[in-house]
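Participant: The data blocks that follow each hold one structure.
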Structure I
């Protein structure tokens, strides 16, 4: 039911929010929601469920694929609701890689790129702070129960609630995780481009955020274990900065675990920015350009046919 909603603040005082400021506020809140639910579901899986007696032991995590599915679907829903919150104002990029890709190929003004990036980063930092506020007791209990290596009393397991790190089988190498982030983000932008392209089979009835969430779930299920599928510089760097300030120290920044990996912090930034640009270019090269040519031809073949079918009248003209 449509109702008239009066503003909380006098309209005359809201004028400044009608342009870029309002868009940045929307990006902040949308990214805040994304991280609050995304990091929140990881906090559930890593610390809250074990610590509340809902797992085999107070330190039992990831015993089965279902644990990973909890996280992938949690992040998918986080994306869905973040996009629904901000989409009507800013387009809900919520991701510096998306903002860059839209500037490269979709006419998004370059002057807005850095302000969007800042809003996304601050939103991610604030979302991580909220998750820590809610779950700090569970996080502390888990860190105290785990006997493994610790930095300032914190473990890499609880750090994983907030930001990402590479799997041990990369042996501290750079190229494996970097390629993983490039590939994952490229797929994300391909899917986003397909979903919003009205020339293609665009999603109708305002379901685009849901489909984008499905794409994030698919990336997490197919590529997530390699390096935590950050596929979003703000999603990783904002919470990483928070955890550094909250005491995870070198685990967070520069992102180092002795004998495992070091100086990892830049990979979830550079990889997604490169991958997002590649993804939008790949979509336009293989799909977008074909759609453009077909529109110019103004004579589309029927599905399943290689060329238009002539009518009887057209045959008689010749």
Structure II
């Protein structure tokens, strides 16, 4: 099974001489789903146990194409663009992760899905945790990839890292500074958080920069970070009721969160398995897609 999945992965990430963003095949259906006072752009494909893939900042649901293709052979794969990102609507408010977790619940309701595995990266981790904490019976397994959880475990120490300057960067003046310079701003993230920045080819950089240059997109991006203080309050309240009990896979890039990812998850969940992707920074699906898929798929398939 894993061999056939990896063969499909190689096809999904194969690129011509001029590199391009991995594409979702035509078998994936695209729809706009009204949920929780906003509208999310959602891709779906496949049949079987449901799995939701939640992207992070600097990307959109597009990042998941290789994993989504691999899973669609025997799963119902659901890939939303988060509130304010990609092709989803960009409301003024609602960027606390408790609200965004409710967005995901509404997507599953619209698709008539009661339970799902959830795989998340970066900001997606925070949405996934808030979703799982509010709806624990709806999450069968959880994968958290290379990002902290506000208010959880070593959060205050993590905030002191100078690489995370952008957590406090925002507001109207910052939006004006970045307007028309989205590529310059985003290059900092792609370069500084990569083990090898060359893994981010020009086509991918231009693709995501154009999406983040859409009206309201940078405002929404800054709002994701501005909500961290409220997210910390909400997460502490969630954990006062107890840790998550579903199986959790905590994946870190060797040159990024590494084993710290499992340590962070241990403050939030009782059943944690750790994994480290060699030769990868923060951008696991761009830097080491084969290795990342090879860790996630067996975890989801394990009975």
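A short reminder: the numbers here are calculations on the coordinates, not readings from a lab. None of the values given here were measured: they were computed from a predicted structure. Cβ atoms are built from the backbone, for glycine too; each structure is taken alone.
Participant: Here distance in nm of label points 7 Å out along Cα→Cβ at positions 44 and 92 has been calculated and equals 3.2, so which of I, II was it run on?
Facilitator: Values: I: 1.9; II: 3.2.
Comparing all candidates, it corresponds to II.
Participant: Still on this model: Of the structures labelled I, II, which one yields 22.5 when mean projected area of the Cα convex hull in nm² is computed from its coordinates?
Facilitator: Values: I: 22.5; II: 14.1.
The value was obtained from structure I.
Participant: In addition: Which of I, II yields -19000 for helix-only ellipticity at 222 nm (-39500 (n - 2.57) for each DSSP H run of 4 or more, over all residues; to 500), as computed? Kindly include the intermediate steps, with their values, before the conclusion.
Facilitator: Details: I: -19000; II: -12000.
It traces back to I.
Participant: Shifting gears a bit: Give the label, chosen from I, II, of the structure having the highest value of distance in nm of label points 7 Å out along Cα→Cβ at positions 140 and 292.
Facilitator: Values: I: 5.8; II: 2.3.
Once distance in nm of label points 7 Å out along Cα→Cβ at positions 140 and 292 is tallied for I, II, the winner is I.
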